[in-house]
Structure 1
C-alpha cells in the first residue's frame, strides 16, 4: 500500500509540480501524503509560469507550489518515489541505495520512457510533458488503488 508518494524531477518547478497536482486531484478521496521535490531544486521558487498555465488549462491549480530539495529524510519517509527521467532515478539510487526498491519512473509501464524537461521551452513542450505525466499517472492509479 502506498500512503506516502513523492514525485522527483530536477528543479521541482516544471514536471514534478504538475505530477504532484495530478496525483492529488486523482487521489483526493484518499488520505495520502503526496509531495514533490527536485534533485537540484530551486528551493522556495514557485512552479514555472508555463507549468501553472498548462495545469490551469486542465483545471488544476498548482500556483501555491514551492520547490524543495530531495533529501534522504524526505525520500526515506515515502513509500513510493516516482521520477520523471532516468537521470533522477540514477541520482537517487547512487546517493541513497537503500531506497532502490521504492524508486520507479512515472512511465515505468510505457517502455520506462522519460518525460522530457520542458524548462525554458515553449508552451508546447509543457503540454507534451503534461501528456506524458498524465499517461504515467493513469498507469500508476491501477497500482496505487
Structure 2
C-alpha cells in the first residue's frame, strides 16, 4: 500500500447544508455522480455522502457510524490565517470548539465542528512550512516559508 489517502468521505445527514457549508468556505465542487458531492483538494478529494447510504454500502447499522475520535486538519501559512478561517467557518455555520490560541509545542490553532459535527483543526505550524507554490503539507515541512 502506498502512503497516500486518496478520498476522505464524510457521512452526512443533510447533504444540502453540508455542501453549502464547504462552498461558503470557498471550496469548489467537482463533477461527480448523483448522490456524491466531491471537492478536489491538494492530492486528495473530500466526499460528502448520505450517512444512511454510507452505512448501507459498508453493511452496518447507521448507529455504528457515530462520531469517532477523528479530526481533519487544515494547516495555514500564518497565525492570522488561522483567525481568518475560523471566523469564516463560524459565519458559514460552524460551531467553534476551541478559539485560536497558542499551542504548547509552539504552534497556533483552533477547532470547529462543521454543521454535521465533523471536527476540523485549523493550524499554523512554524516547524512544518507549507510548500510555497501550492500550500501542500508534509510532517516536517518543505523548508523555510
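None of the figures in this text is laboratory data; all of them are computed from the coordinates on show. Source: prediction; values computed, not measured. Cβ atoms are built from the backbone, for glycine too; each structure is taken alone.
Observations on the model:
- Mean count of other Cβ atoms within 10 Å over residues 4-11 - structure with the largest value, from 1, 2: 1
- With Rg and Dmax of the Cα atoms in Å derived as 16.0, 48, matching label from 1, 2: 2
- Which of 1, 2 yields -6500 [helix-only ellipticity at 222 nm (-39500 (n - 2.57) for each DSSP H run of 4 or more, over all residues; to 500), calculated]: 2
- Entry that produces 6.7 once mean projected area of the Cα convex hull in nm², for residues 28-99 alone is calculated, selected from 1, 2: 2
- Identity of the structure behind 20 (criterion: relative contact order in percent (Cα under 8 Å, 6 or more apart), calculated), options 1, 2: 2
- When Cα Rg over 2.2 N^0.38 Å, for residues 76-131 alone is computed for each of 1, 2, the largest belongs to: 1
- With mean count of other Cβ atoms within 10 Å over residues 12-19 derived as 15.9, matching label from 1, 2: 2
- Origin of the value 1.00, where FRET efficiency 1/(1 + (r/R0)^6) of positions 52 and 84 (r between Cβ atoms, R0 = 41 Å, to 0.05) was derived from one of 1, 2: 1
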